[in-house]
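Quick note: the coordinates plus some simple rules give every number you see, no bench work behind them. Note that this is a predicted model, so its numbers are computed, not measured. Cβ atoms are built from the backbone, for glycine too; each structure is taken alone.
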Structure 1
Amino acid sequence: MSSPSIAVYGATGHTGRLVAAELRARGRDVILAGRDAGALKTVSDELGGARVHEAALDDPAALRALATQAGVLIHCAGPFTHTGRPVALAAAEGGCHYVDHALEQHHTKWMFDTMSEPARQAGSTMITAMSFYGGLGDLLAGAVAEGLTDIDRVVTAYAVTGWRLTTAAKQTAELLFADTRRITYTDGAQHVGYVEPRNAVFPFPPPLGPRTMIAPVPFSEVVTVPRHVRTRRVEAQLTAHTFEEEQAFTSEDVDPETRAGSDFTVAAQVITADGGAAGQARGHDLWRMSALASVEAAVRLADGRGPDGAGVFGPAEAFPAEPFLRELERLGLFTLTLPGRTEP
């Protein structure tokens, strides 16, 4: 019996091409989707031939037709603030599973608030925020917090050098940092409102060591982590120097090899009343990490190895966090260190 087709929406973008190429390398039947038929045909030719489906974001019938052909739809076309809703709605209406790369807090919250019931009715599993920023932090937080009780706070911290933004990533960053209605999670509850950013120091383990951070950054962990970790506070942080690197916002047209030249350390610190724990992932090419994480999730859904029941899930809700991270480590995305228990 053949495996269900996996559709890639946004297949002509940098992440979409990585996703499509990895799926083909795994022998999967791929449908390349997006709004530019000519560009999709070019990608199809590069991959040795794959089905192409043209579907604009303002064409719900074409999006539904895509979803009815696929067992799983991977949404790679950000910013999800603008693109997320029509593709997610089409996936539920078409009855296919869904994975997205969203970082945006409000899209992630909308997925849980609005799409949970339609997904359940359709019998679909929808996994949101399966990306580098947000998704890797959520998985690390789940793995580090496993077995801990009386958790006061969870901090995910990203140290990134050599980040080269695509056009969509640049637009997403501009939207995130201009947002005055940020979602935070403090005192065991979600809040929405203006947040004054501050400088903080995060104690990355050696060899990186302490780094000056922007805190908080408006990533999706504040929405996803409290769904599987009982804690009073969640915060994401990013190294301040990441945005001081000149090429970050001026590299939209660099070649894929140059874009792959990022280095990263992502750490999760879980603080409890009697100490806590920490873990980290260190690797290269955050774009490839995002692509392969979503592919691994989609393949599991296509093969019937997803979470029990239909609905909307974050990364660490959908899959046991440490085994999923270990599989990504096996794929060569990073070196994982879990857990590092600390004393009070």
Structure 2
Amino acid sequence: MSSNNNTSMTLTILQLQTGFQYATLVLGFILLIGGILGNLLNIIVFIKVGNYKNNGCSLYMFVRTFLDLNILLVGLTTRILSTGFQMNFTLTNRIWCKTRIGFVDINAQSTCTFICLQAIDIFMCSSPSVAVRQKSNIRIARYLIIGTLCIWFIHELPYYFFQDLVIVRGTPMCIATNTIYAKYRSYVVSLGIVTIIPITVISIFGFLTVRHMKTISVTRSLSSLTKQTISMALSQIFAVLVFNSPYATWQIYTVITANVVKDTYRQTVEQLVISFAATYGFAIYASSFYCYCLSKRFRNQLIVSLKELVGCKNMNQVYPIPQRSGTRT
């Protein structure tokens, strides 16, 4: 009787693994292709229009586009290879084990910071106070971008020393060799910096921005560019809440149940769910273009930029006026 139960349990686990593997693989390819295409189109529009040169929120969006591309090309591509094709290079290459997650985390933490800065910037832009609106300027945005990249690069330096490829019971594993640092990454980085803190900040400032935008006097005093960036940033905030909340919830669950004794079936299900949730979380870095397209002005800018890129836009030309001979009246 017990052997039948074990066989049934094994078949159930195999079916779950197969189902989650295909679902994760399909989702990963959709996010990878759609995300790369969308971010490339973002770059084209931002460069052609040039709003990022004079608007702080647009500059955050422009820089984020390159970071999102890095995350998709390095982070999501390797996840697809390891999940769908069992090609995990972190288990075969020591240098890749030390650099892969550190590189992805620098980009991910910077992206989360820029999303928070976007939320704060649109809050200031929509403020009824002129003094508060003046605090949103391109010079401060440039300093914050450089400072953010430097801070997260320094923050990830210990990772290159504490992460290593080791053999555990005959199985190669890419893990943190320092217990304290491993707990720091689990509790502070994964749970706080990448999930709870960004969700909290963008929720608060997004709500305050919506309250400001309901004031007719504020809405009338804003320029069309400011209205556009606020609309684009709010749609991106909504996307972050949708795509990041499940991963944050699962991280909280993992921390709460860390000391709970779990059977094989529960461990397998949790591993499959966290793998799918991690892939689903990459949608944050693949969805910005589609959120921006909710803005009519951005769609028009996209069309014009693509026409200019392929040389289809009719350029105004000046032709010489032919002069007539004869007596001038």
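Between structures 1, 2, the greatest calculated value of relative contact order in percent (Cα under 8 Å, 6 or more apart) is seen in 2. Where does the value -11000 come from, among 1, 2, when helix-only ellipticity at 222 nm (-39500 (n - 2.57) for each DSSP H run of 4 or more, over all residues; to 500) is the thing being computed? Checking each candidate, the match is 1. Among the shown structures 1, 2, from which was the value 15.9 of mean count of other Cβ atoms within 10 Å over residues 90-97 calculated? This figure was derived from 2.
Taking percent of Cα pairs over 29 Å apart as the criterion, the top-ranked structure out of 1, 2 is 2, with the highest value.
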